[in-house]
Structure formats: structure tokens, C-alpha cells
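*Asks:* Dropping the structures in below, format is C-alpha cells.
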Structure I
Amino acid sequence: MRQEFLIALGSNMVTEGGNRVETLGSAIRMLNAHAGRVTRVSRFFSTPCFPVGAGPDYVNACIALESDVESLELIKKLHEIEELHGRERPHRWASRTLDLDLIAAGNAVLPDAQTLNHWMHLPLEDQMKSTPDGLILPHPRLHQRAFVLVPLMDIAPGWFHPALRRHVTQMLQDLPPEDLAEILPL
């Protein structure tokens, strides 16, 4: 069954294949060739590293991808593309040559509303210590992250978060203005 996926891309390290912008461009081409059809691409943005002080600033973007694959199969493809770009996972929120996050699969809530709700409300100190056992959609913290919502606004301003019952435009309005001011188009 063909569906639309929303994917966030980020890079804060130079790779053998090029700088952060070139890395994101390469990843988008690979996604289009091997995962489905990229239908929309946001502008690229310079964004502060999260958590603050954990490394160099990022370049972030979002894409919309139409695909026949299931969410778990798409995650495998995302990880393969990350690895092809030299991604290593030494610890949570480490610097990345490439980060591909599945943000949403249509209006799916996976694995269930209770699990999503747990991870959405997990305190930051607990988020830093643990990771989910499986895929959670929509991404449990997308509504808190200007570096995701600003590029998402470029490609899917009307996307409706099925658990929060808010559009991207509304979630952006919920963020502090100082967070939004740090997201700069390239």
C-alpha cells in the first residue's frame, strides 16, 4: 500500500563524500532511488546542535517520500543510507555524519497511543538514558523541536499530528520564539 512518509534529515559532520549540505543532497538522491519517490524537499537550515554543546551545528531538512514499503522496512533503508555516509552510533545524541529520522507515516500511531504518550512525556534526563525498543510514530518529540518543525513547515504545513491533534503550523506557534530564531535558512 502506497503511503506518504515524512523524514527529517540532519548532519553536523563532514564526510568523505562532502560537507553537510552535500551529504544531505546525497541522502535525498539515495532515498529517491532506493526507498520510494521523494515528492517534496524543504529548504536546508542551519540549526544549533542538540543537546547544546554536544558538537558542531547541524544542517537540517525534511522530505516527503511516497513508498510502498512498510515503516519497519523503511527504517532499515534509512539506517543503510546512514551507514553508507559513515554514521556511527557511539552514544545517544552523538555528532552525526547523517541522521535520517522517520517522523511520520501518514496518520499512523505506532505501536499504540499509550506507548507514544509515554515517550512524548518522558523527561529529558530519562530520554538521555533510554531508547525505545521499537519504532514509535509520530516521532515522540517532533512537536518540541524547531529544527524539525521549521523544515516540516516547508513541505507539510497542514500535516495533522494524530495524537496531539495539532497541525504543524500550530505546533510551531507553541515553541518559544527564541528557539525559532535559531533556525536559519541556508
Structure II
Amino acid sequence: MGAIKKPLSVKLIIGILCGDPRFLDSIRPILCEKFGKEEENLPLFPFRFTNYYEEEIGNAPLRGFLSYERLISREEIVDIKLWTNDLELTIAKEQGTGEKRPINLDPGYMTLGQFFLATTKDQRQRVYIRDGIFVEPTLYFQAGHFHPFDWTYRDYQSEEYIQYLEKVRQKLAYQHATGKPYRERSTP
């Protein structure tokens, strides 16, 4: 029988989809208040992988990512997903769009070996946690790089996402090794 150990803390990453960059500008302070200091961001760029979000976000969605210095426990992802869902609906009501979300927030977490996305939808590869929230192993880390599973969304297989996530993973590895957040070194 193996000894029961608490797993290492994980890195919170939030994917953002919106049709207007002003939504990201307005939501960043709210996210920082909730999750602490941003660590690494991938600035908004055109989301070209599917038209799934067109009805809610428009025909020219933008994608970005934010990671945070403060590490979380894996279990926190449920409360984070519930909170981001509520925030999406609050923004939709403020914008007068009803249930149509003008911004989509996709929280996930990274371990040194995998990247997981939180979701409300059940599928064969997703594991139920609690309160209607599942996690999906989205990428695995092997031989120095993240790799997709058969079910991984096409956008998470893209070079932009992989490069960003590998950069965040380096910071997570540093944080696990030193107990301190990664700080960029300034060059003289």
C-alpha cells in the first residue's frame, strides 16, 4: 500500500475568449483581486479554430491566457470554475445580453506532468469532481514538451498555446524547486 501524500500545489491558468479587448481590460483587475498577482499572460490574438462561440462572442473572437503567481490546491478548481461561470453571467447581464456571454473564462490548472481544464460537461475522458464540475486531462508533458491526447481541442494543440504553457510550466518548476515565484532577471 502506498503512503497517502498531499499532491503539490498547481498553477492556475485562465483562458479568455472575448469579442472585444475591453472585456479583458475590465476583467483583469477582478481576476487579480480574486487570484492574486498575474504571472504570465498571452496577449489576445484571433481565435481561428472553430465558430462554436460565434453566436455569443461574435465572428471575430479573441483568445488570451493568464496565469497567477499564487499556487492553488487541485480541489480549488471546482470553486474557481463555479465563480468564473457566475462572473460570466454577471457580465452578460450587465451588457444586456441575457444568457449569451460576451466573455468566456476557461479555468484550468497545470501540474508538472499535465494540464487540466475544468468543465461542466461530461464526456468519457472527464473526471467528475463535485458540484457539477469535471476536469479533463488536456495535455501531458513528456520529453520536454506538452503533447495532446486524442480528445484534446484543436486549439490546445496549437503552437501558440503549447509555447505559452511550456513557459508557464518552467515557472511552476522553479516555484516548486525554490518555494518562490519566478522573477524575470533584468539585464544590465
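Just so it is clear, none of the values below were taken in a lab; they were calculated from the coordinates. If you're wondering where the values come from, they're calculated on a predicted model, not measured in any experiment. Cβ atoms are built from the backbone, for glycine too; each structure is taken alone.
*Asks:* Supply the structure label, taken from I, II, corresponding to distance in nm of label points 7 Å out along Cα→Cβ at positions 31 and 159 with the calculated value 0.9.
*Replies:* Source structure for this number: I.
*Asks:* If you work out volume of the Cα convex hull per residue in Å³ for I, II, which one comes out largest?
*Replies:* Ranking I, II on volume of the Cα convex hull per residue in Å³, first place is II.
*Asks:* Of the structures labelled I, II, which one yields 2.8 when distance in nm of label points 7 Å out along Cα→Cβ at positions 71 and 143 is computed from its coordinates?
*Replies:* II
*Asks:* Further, regarding this structure: Looking at mean count of other Cβ atoms within 10 Å over residues 55-62, point out which structure of I, II has the largest value.
*Replies:* If we compare mean count of other Cβ atoms within 10 Å over residues 55-62 over I, II, the biggest value is for I.
*Asks:* I, II: which one has Cα extents along the principal axes in Å, for residues 47-102 alone, as calculated, at 39, 22, 16?
*Replies:* Working through the options, I get structure I.
*Asks:* Next question, about the same structure. Given that distance in nm of label points 7 Å out along Cα→Cβ at positions 15 and 167, derived from a single structure, equals 1.8, which label among I, II identifies that structure?
*Replies:* II
*Asks:* Using distance in nm of label points 7 Å out along Cα→Cβ at positions 63 and 119, single out the structure from I, II with the greatest value.
*Replies:* Comparing I, II by distance in nm of label points 7 Å out along Cα→Cβ at positions 63 and 119, the maximum is at I.
*Asks:* Give the label, chosen from I, II, of the structure having the highest value of relative contact order in percent (Cα under 8 Å, 6 or more apart).
*Replies:* The maximum falls on structure I.
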